[in-house]
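FYI, it's all coordinate maths here, none of it is from the lab. Everything numeric here is computed off the predicted structure, so don't read it as measured data. Cβ atoms are built from the backbone, for glycine too; each structure is taken alone.
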Structure 1
Amino acid sequence: MIHVVGLGLGHRETLSNNALHAIHNAALIIGSQRQLSCVLSLLNDVQEQRNYPSPFVGLSTQLSTYLATYPTNKICLLASGDPLFYGISDFLLRHFSTNLLTFYSNTSSIQTAFARIKKPWQQAKTISLHGRPLSNLIPHLANNPLVALLTDKHSHPQAIANLLCTYGYDEAKLWVCETLGSKDEKVSLFIAKELANSTQHFHPLHITIVETKVAHCTLPSFAGFQDELFITDTDQAGRGMISKREVRLTALSLLQPKANDIAWDIGAGCGTIAVEWAYWNQQGTLYAVEHHTKRLACLKKNKQKFGVNNLQIIADKAPDGLNDLPQPNAIFIGGTAGKLSAIMDTCWSSLLTGGCLVINCVTENCKADLQHWLQQQDIADEMLEWTEIAVSKGGQLAGQLLMRPRLPVRLLKIVKD
């Protein structure tokens, strides 16, 4: 009943026979003004034309109402490029059964852009910054030397270039591909450090492709952020209320983050666990709960520095701040402020079946409270995994190497069956 036609670059000759048939046989055609003008010559006088509603979310109601009124009529939705590639398909599939939808793919703007700059794109990372923060780009830079960006007015080429320079990519190449497929099409190549200060105007309809392989990134490219990279609640780099790298790596390996996980970090401190967790699991959603004013400020700055917009900060004390959060697949408890039993009760009851909880204990009081809580639960021993980490770090004393021990940290992982 709903036929979604990708217009590619807007040329009639790129439409398949099936797509043309869908347009010819639709009683209602919906598209932007530009899209409707592209197919105007294909339409007849009895076909109704409408613009997409504003706000766009009203489309689902509009379509449902029309189908209920005219159950035998066919609808054609016009889409730019390929509707199944960062297009209208996501929205439609959230609101309608696949039985009601037929998609007609076409050449995407990203595909065309790579053709114009003559580069293979099977290894490229495509990121949509349209309606999203520019900082979403940050976690993708270190391990993706070729990135294609769908942009908006806030992610214009100069803003992208400035962000690249901030993280050491001064020599990165940027191709700006404007109004692809039109008579005014323009493809320009820039170097980040030169484009960052440019006042050149670009057409709002453009795609930016970034190549960073010749630059040196200051962002981590593998798990185990250096402690010194984090902003902390002391003036000494790598010090303060943070989970140090060795503990952090062990905790994350125990948690085994998965795509689309909902996760909690309780007593997140300055955010070392939460930020690295979110950085490597960009398809998950993480809630970091922290109430200490100074550490909370550091947590917010670290979130911004590493561009982990999938990290949500809850400025509250546990367990009170957990009441309105979605049920998690994984939980890390880094601090309890003396409320271990209450926090464990809330976390354990909220944790989804099959999920895991990892708790970090340093003080003897915390270890004793954890043992007491476990004695009250009916949890099989095989569901418990204990790990204790005792790390010594090299230093100097009178010009000699000295290994200084850190406080041992005990970690417990519990899987909920």
Structure 2
Amino acid sequence: MTILNLLVTIAQVIDLLLGIAVAIEVGYLLLLTVAALFARRVTPLPAGEPATHFVVLVPAHNEEVLIERTVDSLLAMDYPRERFTVCVIADNCTDQTAALARARGAMVEERTNAELRGKGYALDWALQRLWESGRPCDALVIIDADTDVSPNFLRVMDARLRRGDVAVQGYYAVRDPGRSWTAALRYAALAVLHFLRPQGRMTLGGSVGLKGNGMVFTAAIMRGHRWTASLTEDIEFHMTLVLDGKRVAFASDAIVWAEMPNTLGTSTTQNARWERGRVQMLKQYVPTLLKQALAKRSFIMFDAAMEQLIPPTSVLAFLIVVCLAGGIVLGSAPGTALGLALLAGLIVYILAGLLLARAPAKVYLAMIYAPFLMLWKVWLYIKVVINPNKTGWVRTQRNEKK
């Protein structure tokens, strides 16, 4: 065997091993896909009047462009008005956020702290003030300041809590995905990440995770677990709950629609923060989750670890392309076949997510831009992996008000 042939053989083995590693992740996603197809979409509502008193917390930093729309949407929910309070946390605001929210009928808490900035700090501060105030509160809702909510949101959450759930995640979707191809592709990404996978996990008995927006918790849970101020405080809070034996349920019919940046450039800081936080959570929690999963034979903990181990869909697609291209270039029939199978599996997974989330036609048409998003995301992910410890909160740029 010549040196060239040896090198080709080694490259074929590496390509095949990469394909097998990716196959484990794609196979797990297809398992969730099948489970999601059998999940119940509608929450049965109990008879009689709702019993839960909600406090809706809206952390906001310089959100004068969107805060009025968000408050209007929250106050228009189909729920007894005396049983919920909307509280906007105007965090280090230098604009009219507080005045506009107050004028629309929300309660406003104003916080100023130049050192401790960001959503996590704002929420923790507001929670401590809430406990000290003694105001009635059975459950907390966390809504971002750029969000519309479905009118049935609180009724669905009331039903979930009354049946025994202690933490519930609503379906966090993209508002106006036809605004740009970037928003449309983000809609597709969230259709699988925020709809299909939680639906599948609910069917299999897992914990669906927390997505940062549209989250509901019993007051008892929030009193017993301090909210953190990490880059991805929602993921960290979920890890804490899972390790404490708690499970987050999914309410697919309680929907929040959030504003998304119109371009890749304006979404860079948001995506970098998410991925940097994910890398940190992977290192910090996945080893512990896997150990606990083996020791306790816990599917919930194993599933929570798998969720962190699976890379973003764009990165997964890139790895599949690399595997397929490697098989073709190296003349490896097994590598080529595996690459084609993985590509087909990924397509099934994405299309199933779009169908389950009832994506509009513009989202399907925007898929022609997916290769550009894939390359952008891979480059961003590489930079995050190289420099995972960069800290600091940067506000996501908002679109212009219409």
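Here distance in nm of label points 7 Å out along Cα→Cβ at positions 251 and 291 was calculated and came to 3.6; which of the structures 1, 2 was it taken from?
Numbers: 1: 1.9; 2: 3.6.
The value was obtained from structure 2.
Ranked on mean count of other Cβ atoms within 10 Å over residues 283-290, which label among 1, 2 comes first with the largest value?
On the way: 1: 22.5; 2: 15.9.
When mean count of other Cβ atoms within 10 Å over residues 283-290 is computed for each of 1, 2, structure 1 gives the biggest number.
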For structures 1, 2, calculate Cα Rg over 2.2 N^0.38 Å, for residues 211-354 alone and state which one comes out highest.
-> 2
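Comparing structures 1, 2 by FRET efficiency 1/(1 + (r/R0)^6) of positions 171 and 363 (r between Cβ atoms, R0 = 35 Å, to 0.05), which one has the largest value?
Details: 1: 0.10; 2: 1.00.
Looking at the calculated values, the largest one is 2.
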Structure (1, 2) behind the derived value 22, 13, 10 of semi-axes √(5λ) of the Cα gyration tensor in Å, for residues 219-266 alone = 1
When you work out distance in nm of label points 7 Å out along Cα→Cβ at positions 35 and 259 for each of the structures 1, 2, which one comes out largest?
-> 2
Give the label, chosen from 1, 2, of the structure having the highest value of relative contact order in percent (Cα under 8 Å, 6 or more apart).
-> 2
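Thinking of 1, 2, which structure, once log10 I(q)/I(0) by the Debye sum over Cα atoms at q = 0.07, 0.09, 0.14 Å⁻¹ is computed, gives back -0.34, -0.55, -1.33? Don't jump to the answer; show the numbers that get you there.
Numbers: 1: -0.47, -0.73, -1.19; 2: -0.34, -0.55, -1.33.
The structure behind it is 2.
Which structure, out of 1, 2, was helix-only ellipticity at 222 nm (-39500 (n - 2.57) for each DSSP H run of 4 or more, over all residues; to 500) derived from, given a value of -8000?
Details: 1: -8000; 2: -17000.
Only one of 1, 2 returns -8000 for helix-only ellipticity at 222 nm (-39500 (n - 2.57) for each DSSP H run of 4 or more, over all residues; to 500), namely 1.
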